[in-house]
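For reference, the structures are reproduced in the following blocks.
Each reported figure results from applying straightforward, stated rules to the coordinates on display, with no laboratory input. These numbers were taken from a predicted model, which means no experiment stands behind them. Cβ atoms are built from the backbone, for glycine too; each structure is taken alone.
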Structure I
């Protein structure tokens, strides 16, 4: 260990030299203003946020990190936490080494999103915009996404993520068409469950048309297996919760494994070397798309 300062098998694709991009997925808050029927996160965890003092300790932790990292803020919904734009974003961009990305449902008022784009100019990596049709329309969402992308740094990118919700494929297909006709990139995600992935049954063929039969991790999230492949999570990638707990990856956290310490107490220690993945599912494409899975080609950021 090295200290820091205070489903289905995937097909190997390695079309270029592997380049790992050190990345932290930080759950800045639990609170979310949506309550999607298909959300895998239990309601009891969709609450809470760090105090102002804790925010400052998080920022101090990021300032002390060696090297340059991409810090991908998630939730809950980051913009539902008032201090996200008031304290966290300004605090992160003060450190010119790190790149800021975010996962958001785009429910924040457009002026706030445009201000975010302006604040992060030159520092923004990717906006992963999640489309949830239970709370918005494709037309409203696409209009807001286009306005945000226009205001963003031209070097940054925006991707529209959407869960392929069973029983609502007509709506999903229509949303995909509107997103792509607007010139935005649409990224489908199969529905995850507590046990793994949803069995679409009679809808499976339509789902495969939406996702592709065997897409790479930059085209769709099928929650594949990388079991046995060398994985750099816990070394140059980790998940950070709103309580400061650091875990090597999401699946490890679910199993109560891969604990790396706590950022708020200054006890985080990363692994010294990669390990073979022991898990049957990788629910998030971020590690693969940041080059953390040996033998899986580095894709476009999302």
Structure II
């Protein structure tokens, strides 16, 4: 994603503990392998979202625990998710991880959340930010969309000084929005709007095992095992079809880029020499789920 051979810093920002892995796990693994600094930030503790205890077992009970007991249980589940996220990072080859600890009861675009993330951005000083598309779903109550909006406001604030933060201002060079959920197949009224298309694909075929290992680590969210493999085939496989490769992650680039010469990738040049049958054979590779 960079025309320069100089090492860069990449920060992937997700609303929930699993988001950065299912949306950008392969891309992060590539940047780790290249020698770039890779970090991840998780906005909410995620105890309410897809958790095996809080969001699953509670549906089967006649009553839920009293407030104090429930709060303690939610903290326990949040701690468990944090450990899973650390293992997911290790599977991709990095360990720089930040938890902002926001409550996922109702993730809102607040000054407090924006200021907290802006301070993290000034500290980490990423060249590239990966985050949710700010119009995902209805763009109003969708927590992924709110996460993307918090990230945009935080990057804007991070480019200025802020009383109480001694780190100098920092500007991000480029933002890539997660493709999944941004240019999705219509599943409801909200997903019929927009029509935005993913304009950047990262070939993740050679690191798909690492991405699967990161998803397998997220057991409490139900991502491990069969779901991880289904998601790889349907999401990464679909993006791969668009990019004419077995597996890929899709992104929407926020800013137009300026080049001195017309850009063409080595991949595009190589594919231009392949026959149709060679392309079909190349795309037909499938991960062995075991």
Identity of the structure behind 15.9 (criterion: Kirkwood radius over Cα pairs in Å, for residues 167-270 alone, calculated), options I, II: II
Structure (I, II) behind the derived value 51, 46, 40 of Cα extents along the principal axes in Å: I
Origin of the value -6500, where helix-only ellipticity at 222 nm (-39500 (n - 2.57) for each DSSP H run of 4 or more, over all residues; to 500) was derived from one of I, II: I
Top of I, II by distance in nm of label points 7 Å out along Cα→Cβ at positions 31 and 207, largest first: I
Given 15.6 for mean count of other Cβ atoms within 10 Å over residues 95-102, calculated: source structure among I, II: II
